[in-house]
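Chemist: Please find the structures below.
Laboratory data are not the source of any read-out in this text; all were calculated from the coordinates shown. Bear in mind that the values here come from a model prediction, so they are computed numbers and not experimental data. Cβ atoms are built from the backbone, for glycine too; each structure is taken alone.
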Structure P
């Protein structure tokens, strides 16, 4: 019996070892990401470049309803230069951004990445567009000096830093250099903005982050000190796959001229000027701090349910119409948040004296009225939205005409992009066609209107919680 149990024990140990090795091999296989081969020619053929960036108070954010940011502005200019559309994804976890790049989910990482030897083994960097260094962020006690005066005093301390950031690596090196242990806590989704806020509010005591961000934030949080440097300045750049040689060369060629322009210097000033940052941060509608984009968010959420819309889509439409101003009247006589024309407002039983909330309520009723006119199992929901937006801008008659033209000339009357959109855009050329019943239209304004609302909605989805 003893021999039996010994044999059984050996067998179980052997089985456990096999399971461990199997688990390790499985982990290795799942962690290894095969790099996708995709370069400039593929991007140009698709007509779209996909970028990932971090959303924070400088790179990419929403301010008073408008998508903005240092990385965002530069990416738009790059897409214009390449002659392609821009799609932005957001990710504040650096490791996940690297993985997205290798998998081919994005073409470029558009963040201020510190160029390090370790990262250069995995990625190709564009020419640098900035410089930063790491600093210690700590609170300043009232009537006293900061607790840490130099890096040697970090021995035995707990310091928070963004996971896989240049600051994390610098802290590890510093711990070795001073011969003392620093407890380094790497947080995957906490960028410099969030870490500084945690220090300022007393939730943590010490953090390390980029000096460029810390300088701007120190004018908002007056109780932090950023005077202790952690290491030397580092160049920052965008990153692409190692296989994307032509993309990197094209971006480098563009950056060489772009970084010397007055336009680029204005972008830097716009986002890294301490005065401008404080002005944004003090506004009630700086979403990253207040969680609001307008005074009307709760009513967008309430009334959008009646039409099954994402409230962020409704908000994008209202921003397009009135910039969230409830007391404006256009040169054509449209008024209020929803910019309803007098005859439409009269049909729904209101005038320009009603409250902003009533304006939203009735505007949504009008959207519902338009939706009902396009209700059909043959038209996908996302296409109905675009038809409704076009009708809201130009009138439903012009959209009906464009759909009839699409049907007549062999395009899809149930699809907006490159189909019904084409005949709205070029309706003047078809004004004498027998299927046109609702007159002439300069359709470029309408197609741009639909595009801008949908694009802004995508930015809202990137940044604003549902």
Structure Q
């Protein structure tokens, strides 16, 4: 079998070599043509269609050690799959070894210490379900099919972040398989530099096979929901949203979404498919107090409809899943903002008025709060001045639409760039944005290069938003 080397060349792997690896793994080793191969290589973004030479479906940390050792011995190109949700598609490589962690889905929750140990194949839904049995949660994303591993390694934020910080702010330790095959624990007391790096540095320094998180009392029911306004009121809604979110308490989170209205049951059928502006809100605290705090939002315009009330936290975490199902073609562009200026708002309204597809949306996630109280140099993720993260989420169905949709997203990105702040959210970078990696990390980038040179000098883990080792290490 032909397989790709890390330097781009090819190697002929003998059958006995492949069979020997298969015997050492407790999980299956898949080759092209095997049952399950195409399913294992299929990920969320349908624009990614790559065919690994081998897929090691790891069932344990020991399997990960074996797979890393095999890749290192044969100098193979490696990709690592957790949930397979990352926009850039780095989970899958062509002709190399794909190390698939999606079978490793264990979650252990200690309700007494408020800690959880989570394996890297878990999705947000897996984690939330186990933690909410005890009325606990940690800040995660907003789509329950997202993988915990990739979300965490890039920083992670969601509805709980203003109150409890980024996902990485709640990471207590990690078990890491390094490029040389060692199995090490990283925390504030062990391998502290590695722990600093995995909190935002992506998969550059090794494969995390276990995450330990701090948990917080949440729910099980929370006050949350949507208020939807007509698009012709966008200027008023966005301007007031920008000012309101500058002073709202940490317990309250309000996001803005501009898109064509899906067929939500609380909206008149006449507005389905037409442009709209929605405020998505979440409150962690006393519901009566939350109702008082969200009342001003209703005055931002004349709403088309709303759906606000108490519902299970797990249900709210899955509320947007129907809009983010796998199988569509996706392309994103993202900016951080320390403040939403009038210029940024005008650009958002302009481009929201010419969306290239019914599924495309622009969302502004408000963070700030506790996320901004951590020093920028405390861990690899350094964008602590970001009060808002904008994701231009372009989504469509056929390859024939690629050029038009991508062009729209890129034009909007350029139009809003003058109003953006420093840094970028690494999880939102697409595969063609390698020129933004150093910018995304900002002041921590040089330290990350040093760490990469120490832990992965040959750049074995390069299928990611890659931090290249120093030239004399490669």
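Chemist: P, Q: which one has FRET efficiency 1/(1 + (r/R0)^6) of positions 233 and 361 (r between Cβ atoms, R0 = 41 Å, to 0.05), as calculated, at 1.00?
Modeler: It was calculated from structure Q.
Chemist: Matching task: 4.5 is the computed value of distance in nm of label points 7 Å out along Cα→Cβ at positions 313 and 457. Pick the structure from P, Q.
Modeler: Answer by label: Q.
Chemist: One of P, Q was used to compute Cα Rg over 2.2 N^0.38 Å, for residues 193-328 alone, and the answer was 1.43. Which one was it?
Modeler: P
Chemist: Can you spot which of P, Q the value 88, 71, 56 was calculated from, given it is Cα extents along the principal axes in Å? Walk me through the numbers before you get to the answer.
Modeler: Working: P: 88, 71, 56; Q: 69, 54, 42.
The correct label is P.
Chemist: Right, another one. Taking helix-only ellipticity at 222 nm (-39500 (n - 2.57) for each DSSP H run of 4 or more, over all residues; to 500) from the coordinates of each of P, Q, which one would give -7500? Could the numbers behind the result be given before it?
Modeler: Numbers: P: -15000; Q: -7500.
Only one of P, Q returns -7500 for helix-only ellipticity at 222 nm (-39500 (n - 2.57) for each DSSP H run of 4 or more, over all residues; to 500), namely Q.
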